[in-house]
Structure P
Amino acid sequence: MTTAERADQSALITEKLIKHPKFMCSKRISIYLSMPEEPSTWEILSSALRVGKACFVPRYASNRTHMDMLRVTSMEDVLGLPRTKWNIQQPAMVETDREDALQTGGLDLVLVPGLAFDSHGNRLGRGKGYYDTFLHRCRIPLPGALQTSSTESLGPYTIGLAFLEMLYPSVPVHEHDVIINEIISP
C-alpha cells in the first residue's frame with residue numbers, strides 16, 4: 001500500500017467509526033496509537049477528546065504480556081508521550097499518576113489493532129498476546145460492581161480497524177485468542 005492509499009482508507013475508517021452507535025454512546029474508550037502500517041487512529045483520538053470522551057491508550061512492558069490502558073487528556077498530552085524502542089508513544093513506566101481504566105470504572109469500547117482479521121472476529125496480532133491478555137482482564141468484574149445481567153461480565157465492546165488488504169477468509173487462532181465484536185474497514 002502506498003502512503004496515499006493508507007491515508008484514504010484511514011479517513012474512511014475514521015468516518016465510519018465516529019458515526020458508529022457504539023462509539024457515539026461510549027464514554028470511556030481505549031484507542032491504540034497507530035503505527036504507520038496500521039489504520040491511523042490520530043483523528044479518532046482527536047475527535048473523541050474533542051467531544052469529551054475519556055480516552056485511554058496502551059502502556060506495556062516489553063518483557064511481559066501485561067498491558068494497562070492509561071488516560072490521556074489532550075492531543076498535546078499524547079504528543080508529549082515518550083517513545084518505546086518500537087517507536088510507539090506510550091505513557092512512561094515511571095508515571096504513576098495517570099488514571100488506569102480498569103481501576104476506575106472499566107471501558108465501554110476498545111479499538112483493537114491487528115495485522116489481519118477475518119469475518120468471524122478473529123485477529124492476528126503481533127504475537128505477544130498483549131490485547132488478548134488485556135481483554136481477558138476486562139471480563140473480570142470490578143470489585144464491588146453489581147452484576148445486573150450476564151452480559152456485563154463480557155467486558156467492553158471491541159472493534160478492530162482494518163485496511164481492505166488486512167481482511168482474509170480466515171486467520172489462525174489459538175485457545176487464548178479473544179474474538180473481536182466487529183471489524184471496521186473502508
Structure Q
Amino acid sequence: MSRLAPLDPPYPADVQQHFDRIMRGKPPLVLFRVMAGHPRAWEKFRGGSLLDRGPLSLREREIVIDRTCALNACEYEWGVHVTAFGAAAELTEQQVDATVRGAADAACWSPAEQAMIAAVDALHARATLDDAEFAALSAHYDEDQILEIILLCGFYRTVSYLANALALPLEETAARFPRQPQSFRGDA
C-alpha cells in the first residue's frame with residue numbers, strides 16, 4: 001500500500017483531462033494518482049515530463065530511463081516503462097535484462113548505446129561525467145541529445161525517489177525485475 005493515498009475516482013475535471021491525455025484510455029498509474037492529489041507537486045511533476053518527442057529516439061530514451069530506474073532499484077517505474085515502451089523501442093529480452101543486470105559494455109548494445117549507458121552509470125555513481133566519459137558520449141550524440149540524457153537521468157532519479165519512498169505498489173500489468181540478483185559487473 002502506498003504511504004500517501006492515491007486519488008480515487010471520480011477525479012476533478014482538470015485531473016481527468018490530464019489522465020486521459022497521458023494514459024490514452026487506460027487507468028491512471030498509482031504514481032499519477034498520488035501526485036494528482038497534491039496540486040503543486042502534480043503541476044511541477046507534469047512540467048518535468050520528458051516523454052514528448054525530443055532529440056533522442058524512443059529506443060535511446062527508454063534505455064536511459066530503464067537503466068536509471070534499475071540503478072535506483074525502482075522496480076515500479078522500470079516495470080511501467082518496459083511494459084509501455086519496451087516493444088516499441090525494439091528492446092530485446094536480453095537488452096531489457098541488461099538494463100538491470102548488464103555491464104555498460106555488454107555485447108547486446110551498439111557502441112553508441114554502450115557510451116550512453118556508461119554515462120548513465122557515471123551520473124548515477126558520481127553525479128558527473130569525467131572528460132573521457134563526456135568524449136565517448138560526444139562521439140555519438142550531439143549537444144541537445146547529451147542534455148536530454150542528463151535531464152532524463154535526473155528526472156527519473158526523482159521519479160525513483162517518489163516511487164520507492166512512497167512504497168508504491170507495483171502496477172499489476174507492469175514487468176518485474178529479472179529474478180536473478182542485480183550485478184552491474186555481469187555480462188549480458
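Since every read-out is calculated from the coordinates, none of them should be taken as a lab result. Just so we're clear, the structure is a prediction, and the values are computed from it rather than from any experiment. Cβ atoms are built from the backbone, for glycine too; each structure is taken alone.
Quick notes
- Taking volume of the Cα convex hull per residue in Å³ as the measure, the highest value among P, Q is held by P.
- Highest-scoring entry among P, Q, by distance in nm of label points 7 Å out along Cα→Cβ at positions 31 and 135, is Q.
- If mean count of other Cβ atoms within 10 Å over residues 39-46 is computed and equals 19.9, the structure in P, Q: P
- Here the criterion is FRET efficiency 1/(1 + (r/R0)^6) of positions 15 and 111 (r between Cβ atoms, R0 = 41 Å, to 0.05), and among P, Q the highest value is seen for P.
- The maximum of relative contact order in percent (Cα under 8 Å, 6 or more apart) over structures P, Q, that is, the highest value, falls on Q.
- Among candidates P, Q, the computation of helix-only ellipticity at 222 nm (-39500 (n - 2.57) for each DSSP H run of 4 or more, over all residues; to 500) that gave -18000 used structure Q.
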